[in-house]
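Listed next: structures, encoded as structure tokens.
Values quoted throughout were computed directly from the atomic coordinates according to the rules given, and no laboratory measurement underlies them. On a predicted model such as this, the values are computed, not experimentally measured, just so you know. Cβ atoms are built from the backbone, for glycine too; each structure is taken alone.
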Structure 1
Amino acid sequence: MNGKMTAAVLYGKEDIKIERVPIPRVGHGEVLVKVQVALTCGTDLKVYQRGYHARMIVPPALFGHELAGVIEEVGSGVRGFKKGMRVVALNSAPCQMCFYCSKHQENLCEDLLFNNGAYAEYIRIPRRIVETNMLAVPPDVSYEEAAMVEPLACVLRGLHETRVEIGDTVTVIGGGPIGLMFVQVAKAIGCNVISVVKRDSQVAAAKRMGAHEVVQITQVKDPVEAVRMLSPDKRGGDVVIEAVGRPEAWEWAIDMVRKGGTVNFFGGCASGTKVQLDTNRLHYSEVTLKATFHHTPETVRKAFGLIAEKKIRSTDYITGEAPLSRLQHVLRHMLNRNGDIKTAIIPGH
């Protein structure tokens with residue numbers, strides 16, 4: 001395909017232009033997908049705010065990474081996919097050959113290939129993603145549902161690595177899409193969930209997702225104390241997940257967990273950030289600190305299974321839709337934290 005398409009181009013901090021750019025050319029092993037829906041997410045919001053992403057993007061660049069669509073064109077040598085198929089293509093794929101891939105830590109792959117450009121009419125999917133992390137979408141799964149695979153895969157990996165068990169008290173700090181997804185999945189596994197949020201709209205959303213208790217930080221003097229009071233015997237949570245990406249929340253997480261419990265630092269703070277840890281508490285309370293980043297091909301498939309089985313519903317997260325021309329407005333709106341969880345951006349309109 002030759003010709004031009006409409007796409008969002010990130011130029012720097014809070015600087016997006018909707019432009020006509022060439023439709024990407026498809027090489028060997030690659031496919032071109034006509035984007036049916038691209039979802040906004042917290043990472044894209046951070047990229048928009050900061051004007052870059054340490055691992056994924058250097059402006060000027062196409063951006064956006066949660067998408068589903070229809071194959072428009074198939075390059076030579078592609079097996080298993082053809083024009084007209086509905087697909088979800090993930091935002092990365094590991095090399096499957098390096099040290100980390102051999103250790104089943106594909107998310108840490110030395111050559112993790114990222115792909116951005118979902119906020120556009122078309123996106124080129126590189127060969128490695130086609131082979132490793134692109135999935136056919138069954139007819140009864142909507143594009144909106146399919147596009148939820150990426151964040152859900154990250155959340156499933158986070159819970160798995162944190163060794164969450166049925167009956168655990170899990171505290172989730174953060175009421176954005178990822179925090180809410182942690183709440184919903186932890187509840188589904190059979191955990192008691194305490195949700196720590198900031199805004200009124202997030203209180204309602206956390207309860208809707210199944211949080212047993214909600215602590216709104218603007219309504220309590222000390223969020224740490226509030227969480228401990230709500231935990232069994234005031235011990236603190238068995239597991240605390242930080243899904244905000246702010247140093248003070250990382251510090252709270254350590255103070256909210258019980259002796260012998262586990263903290264997962266899931267939210268990425270701005271680069272160069274440092275936190276202070278209470279060494280006595282860590283040592284004498286045998287606290288385990290973990291951080292999980294990204295997803296693996298295995299968790300991608302698990303997430304897709306949950307979505308296909310309608311265990312996780314996109315309608316719980318997608319609070320509106322907008323045409324591509326409104327993307328800048330939508331992101332600005334999200335910076336004001338207005339209660340929208342995710343917006344479905346529809347490029348063809």
Structure 2
Amino acid sequence: MMAVRIGVIGAGGMGRAHIRRIEEELSGGTVVAIADVNLAGAQAVAGPLGARAYATGADLIADPDVDAILIATFGSVHAPDVLAAVRAGKYVLCEKPLTTLAADAVEILQAEQAVGKKLVTVGFMRRFDAGYQEMRDALVSGELGYATLVHCRHRNPSVPDGYTTRNMIDDTAIHEIDTCRYLLGEEIVRVRIDTPRSTSHRFEHLADPLVLVAYTESGVRIDDEVNVNIGFGYSIECELVMEQGTIRLGDQEHTLTRDVAGNRNAICRSHIDRFHAAFNAEVQQWIRAVERGEHTGSSAWDGYAAGVVVDAAVASLESGGVEVDVQMIPKPALYA
């Protein structure tokens with residue numbers, strides 16, 4: 001079977017990481033085109049692969065030799081390329097967030113409905129993490145009853161100067177928002193942002209840490225500590241509380257050192273190493289689905305649903321922490 005010919009939009013760190021996994025670790029796909037607003041950057045990455053380089057996503061999507069699109073640019077510029085890919089009838093894997101504006105996400109939903117099939121997969125890679133899958137299985141089994149609480153922590157060693165307080169919600173907490181929707185199988189209906197005492201290890205423009213508190217349709221309470229200058233490493237934690245027991249992520253250590261200093265294990269430094277296996281599983285499943293002409297993974301609806309929770313959380317942040325209802329359109333039949 002001929003390899004799926006993939007065009008990658010975005011030649012930055014995330015785009016290059018996806019290109020390496022497709023070319024060196026996964027099967028069934030090959031990168032044939034790369035686009036970036038920095039054409040020289042695209043050419044530098046494309047050259048060793050013998051791939052074509054483009055200055056715009058639109059030009060790459062229009063290439064008849066590109067079967068499927070992987071978008072790894074900034075969230076604020078995703079919408080035009082996702083829409084172009086859908087209207088061209090090409091499957092697209094778009095890194096989160098799907099869009100940064102709810103209106104753009106609705107337009108993508110409408111475009112897919114016009115085509116008559118789901119073409120968009122959103123890069124919520126935690127759905128492919130073995131720990132989260134075990135947590136979901138434990139809940140679905142019913143052995144410990146139904147869910148009552150979810151406790152999450154998202155801790156980064158540091159963030160760059162350009163990172164904003166809003167990014168703590170729309171770029172960081174959005175992972176926990178989708179993860180909790182995935183674990184619980186229901187929508188989040190209201191949310192607020194709490195602002196505890198800020199750390200001194202932050203840029204002055206940041207309110208860090210934040211705590212996102214949310215409630216689902218059935219009343220499950222979610223709390224998510226977003227703490228992006230913790231220093232010691234990239235630490236993702238989650239505990240799902242059920243009626244008769246709990247299940248939580250392990251430390252994901254490969255080895256444990258025990259000596260006079262005590263017991264310790266290595267701490268991940270970024271999402272690239274912490275979720276490497278999940279990224280691989282996500283992209284591999286997407287490639288295989290494209291081969292079969294099928295959709296897989298999270299949908300454009302999932303991208304929209306996470307986005308409107310982000311909007312409500314940002315509104316809460318800007319209004320001093322009041323609780324805000326999540327405003328959603330009715331779910332179209334295509335995503336039922």
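Looking just at percent of Cα pairs over 20 Å apart, for residues 204-291 alone, which of the labels 1, 2 belongs to the structure with the highest value? Please report the intermediate quantities before stating the final value.
Details: 1: 35; 2: 60.
Once percent of Cα pairs over 20 Å apart, for residues 204-291 alone is tallied for 1, 2, the winner is 2.
Using distance in nm of label points 7 Å out along Cα→Cβ at positions 260 and 300 as the calculated read-out, with 6.3 as its value, let me know the right label among 1, 2.
2
Okay, next question. -10000 is what came out when helix-only ellipticity at 222 nm (-39500 (n - 2.57) for each DSSP H run of 4 or more, over all residues; to 500) was calculated for one structure; which of 1, 2 is it?
Values: 1: -8000; 2: -10000.
The value was obtained from structure 2.
Here semi-axes √(5λ) of the Cα gyration tensor in Å has been calculated and equals 35, 21, 19, so which of 1, 2 was it run on?
Numbers: 1: 35, 21, 19; 2: 32, 24, 21.
Matching structure: 1.
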